[in-house]
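Following this line, the structures themselves.
No lab work stands behind these numbers, since they all come straight from the coordinates. These numbers come from a predicted model, not from an experiment. Cβ atoms are built from the backbone, for glycine too; each structure is taken alone.
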Structure P
Amino acid sequence: MESVDCILCGEYVLPMDSTHRVLRNGAVAVRDGVIREVGASEEILKRYTAPRIKEGRDRAVLPGLVNTHTHAAMVFFRGLADDLPLKDWLENHIWPAEGRWLSPAFITDAIELACLEMLKAGITTYSDMYFFGETTAVATKRMGMRAVLGAGIVDFPTKTGKNADDYLRNAEEFIADWKGDAMISPCLSPHSAYACSPETLSKIRGAAERWGVPISIHLSETEWEVQEILSRYGKRPVEHLDSLGLLSERLLAAHCVHLDGREIGLLSERGVGVSHCIESNLKLASGIAPVPEMLAGGIRVTFGTDGAASNNDLNVFSEMSTAAKLHKALAKDPTALDARTVLLMATRWGAEVLGLGATVGSIEEGKRADLITVDLRKPHLVPRYDIYSHLAYSTMASDVDTVLVDGVPIVENKAFLRGDEEGILHKAMQWGRKIALCNAHL
């Protein structure tokens with residue numbers, strides 16, 4: 001028998017590969033952080049021995065979920081300014097709060113809380129657009145999570161820069177420091193076409209090509225944005241980015257709520273990935289992205305939670321459930337966004353749009369072992385007829401039992417193994433008291 005580090009067994013194993021198969025009574029053998037083999041548990045247990053063999057009864061094993069768009073450190077602004085339009089929310093509440101509070105210490109403690117929340121919800125990889133990229137990277141890696149991180153780039157001064165050239169210079173230093181890291185992948189993150197001039201966006205495109213890194217951007221999130229870009233440049237946002245050469249497989253566009261048919265065609269033709277942030281878009285009343293039309297056009301649509309200040313959680317399971325049901329209702333078609341598709345959006349497609357498709361996103365031999373198990377012995381998860389249906393419509397983040405990232409156990413029996421969970425929560429409460437006290441005096 002061949003020795004491996006661990007074997008995860010499951011009553012159901014969902015590889016999320018191209019076959020869409022479900023293995024009943026399956027298992028995954030892991031060695032040195034790599035998936036050695038996936039197959040029937042009887043066969044795996046005959047061929048391999050391991051010091052850790054995870055029992056599979058009432059468990060589903062699937063790839064770690066991928067959150068393709070968030071602002072993780074904004075967990076400390078969760079609930080700070082709710083029930084407001086996006087422009088008012090940003091300009092009158094969030095940006096002033098960021099100006100007052102952002103610092104390396106704030107980011108470190110906030111990232112610990114965000115990673116804890118995501119890991120316990122089965123998210124093993126996230127894509128972030130924010131500030132203090134170096135601090136974010138260090139904290140994320142310490143928490144044991146995989147991430148694609150981009151320091152935010154805008155044309156106006158903030159805590160981390162005076163102008164676009166400052167942000168771009170910092171971003172390129174960050175890329176130089178982290179490119180090639182096993183867990184952290186750097187990228188460039190211009191905020192939007194309205195916060196970055198054509199000159200800034202062209203510089204970002206050039207830097208991305210030189211360094212060979214992805215770009216993430218907010219795109220067509222609100223009707224206001226569409227009208228603003230039309231008034232400035234005479235083009236809709238997607239066409240504007242295309243005229244600057246930004247549309248490519250390198251680009252991940254978040255939101256994409258207000259698109260016309262030509263823009264959907266352009267995104268598809270250029271191979272742009274899309275992050276669907278349905279719960280944030282609903283809460284901010286930004287609108288609803290035309291996901292069935294994008295999928296029909298061949299666009300890889302994935303899930304992002306956006307920041308916890310506008311959602312208000314980091315929970316891809318709830319994004320799946322909300323999106324699948326809402327798009328059925330809008331289309332008046334119960335087949336519009338089915339359970340298998342939303343699981344693909346949350347796993348393999350998410351990894352692919354982040355440039356990590358060869359590394360994670362599915363349970364296949366040779367990929368890194370980013371795996372989760374879901375505890376199915378719950379009142380809301382029995383009886384069971386279709387495991388895809390249960391995962392898409394019934395599973396809660398709290399049902400996640402075990403999380404491996406790069407083969408390392410990070411959560412086991414719902415307990416966080418990487419650090420002091422109570423200490424992280426305590427620091428978050430301390431920050432909350434300070435922020436609340438300051439707001440009360442405004």
Structure Q
Amino acid sequence: MNLRMPVLDKVLESAAQSAGFNGQEIVVLHVNHCMDNSFYFSEALKKVFYDVVFIGVPYNDREVEKGYSFRYYYGKNKKGVYELYRGNSLFETARCGFVEAVELLLEQAIEQDILPLLEAGKKLLIIEDGGYHYGVVKRMAESHPVLRTHILGSVEQTTSGTSKCLKSGKGSGFSYPCTSIARSDIKMYVESRFIGNRVVEELSSFLYSANTFLDFHNVLILGYGIVGRRVARNLQQKQCRITVYDTDGNVSRLARQEGFATASQITPEHFPHSTVVIGNAGKPSFTEEMLEAFFRGRADTLYLASSSSQDREFKTFLNLAEGKAPLPEGAALLEALTEKYFTAYRFSWEGREKTVYLIAQGMPVNFYRKDVISLTYSIIDLIFAEMLSMGLTLCAASGLENRLYLLGRDDGFMPFISEEELTRLWFAKYDLSGEGGISQILDPHPLGGYLREKLMKES
């Protein structure tokens with residue numbers, strides 16, 4: 001199959017023809033999932049920029065095949081041990097956490113490939129999924145000042161990555177302009193629909209491997225934001241008994257208005273039957289108190305699954321299960337059995353056996369299988385085109401204030417091509433039937449504007 005991204009290619013063509021754009025003075029650091037669509041994006045960027053250094057985030061043990069023109073680093077996730085590669089040469093085997101593994105890849109890439117280019121006078125544009133680079137760049141800039149002076153800016157696409165960006169700018173401030181599409185109209189109104197679909201599809205598949213299914217289950221949704229809302233709506237078609245838990249009163253109130261049961265506190269009564277918990281918060285969301293509520297509840301089986309872009313939703317549970325923190329009084333871990341798509345933790349609780357299935361080992365379910373794509377090229381095309389559009393503005397702009405610009409807010413930052421234009425181009429290129437403005441399609445989140453401001457304030 002000859003897969004293409006015609007919207008992305010059109011933006012690149014427009015950039016190449018734009019007066020004043022000189023991509024040969026710029027190197028791109030691209031941090032993204034180790035997937036074919038990310039390889040396509042990197043190869044496409046190489047057509048108009050001097051060089052591209054790609055970091056493949058190790059959700060699984062996927063590798064970058066030989067034959068690409070861009071430089072690349074990636075890691076293979078061996079369930080807690082990470083094999084880290086520069087090109088196809090192993091440079092380190094690290095027993096560490098997921099984020100630490102990505103940071104090791106970044107440090108190596110900056111040291112080996114990016115710094116020599118910056119010292120030769122090139123500028124750096126960072127395009128990223130996950131916000132991993134901020135801490136690494138800040139640390140390395142102490143001994144390599146060129147990292148402060150030669151970065152044009154960064155483009156982030158996730159909520160968790162945007163939060164990292166804001167936190168990195170506190171105190172000492174930002175060293176370069178940072179942009180994010182995490183709350184853009186395209187991300188909220190278009191992509192979230194398809195992510196919600198894929199999360200439910202992949203979770204269904206993983207539950208089959210655990211000898212059960214998603215239909216008719218008791219489901220606890222942690223977080224009713226952009227993706228959580230989509231997941232909840234998709235589950236309605238499977239006749240699940242759904243309860244939404246969100247710590248934000250406004251968001252929780254919206255869930256009730258849209259017909260879902262909500263909870264302000266998770267109690268044993270929320271586990272009357274075999275229960276699936278889906279974390280959508282982008283931060284540790286399943287607490288020790290929730291685990292104890294499950295132990296005290298009637299249900300004997302619990303399934304934990306994440307829709308986030310990192311491995312953070314069930315950090316607390318993993319710390320408890322791995323003995324890094326004490327289990328609730330009365331609980332004891334009997335054994336942990338790791339299978340291909342989950343780890344089953346068997347506990348004893350006051351004479352009863354309770355089993356917790358950590359689906360996809362706590363990683364986002366829609367990225368876990370290396371042989372299955374999360375979203376099709378046709379959807380990712382629009383997201384990558386928007387990220388590139390933001391990056392092209394950073395390449396052309398001068399005098400931008402060093403702070404975060406969140407696309408969708410009225411903060412004066414104009415992408416190279418507007419969201420409205422990109423969406424119309426997307427409909428045209430894929431012969432789709434969308435009509436009217438982007439805000440009129442695909443059931444937008446009623447609290448979209450509120451969630452934008454909340455992201456900026458919370459971080």
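Tell me which of P, Q gives 0.05 when you compute FRET efficiency 1/(1 + (r/R0)^6) of positions 43 and 131 (r between Cβ atoms, R0 = 30 Å, to 0.05).
Only one of P, Q returns 0.05 for FRET efficiency 1/(1 + (r/R0)^6) of positions 43 and 131 (r between Cβ atoms, R0 = 30 Å, to 0.05), namely P.
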Structures P, Q, by Kirkwood radius over Cα pairs in Å, for residues 235-418 alone: label with the highest value: Q
Test item: distance in nm of label points 7 Å out along Cα→Cβ at positions 99 and 299 calculated as 2.7, pick one of P, Q: Q
Test item: relative contact order in percent (Cα under 8 Å, 6 or more apart) calculated as 20, pick one of P, Q: P
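Looking just at FRET efficiency 1/(1 + (r/R0)^6) of positions 3 and 19 (r between Cβ atoms, R0 = 30 Å, to 0.05), which of the labels P, Q belongs to the structure with the highest value?
Once FRET efficiency 1/(1 + (r/R0)^6) of positions 3 and 19 (r between Cβ atoms, R0 = 30 Å, to 0.05) is worked out for each structure, P has the highest.
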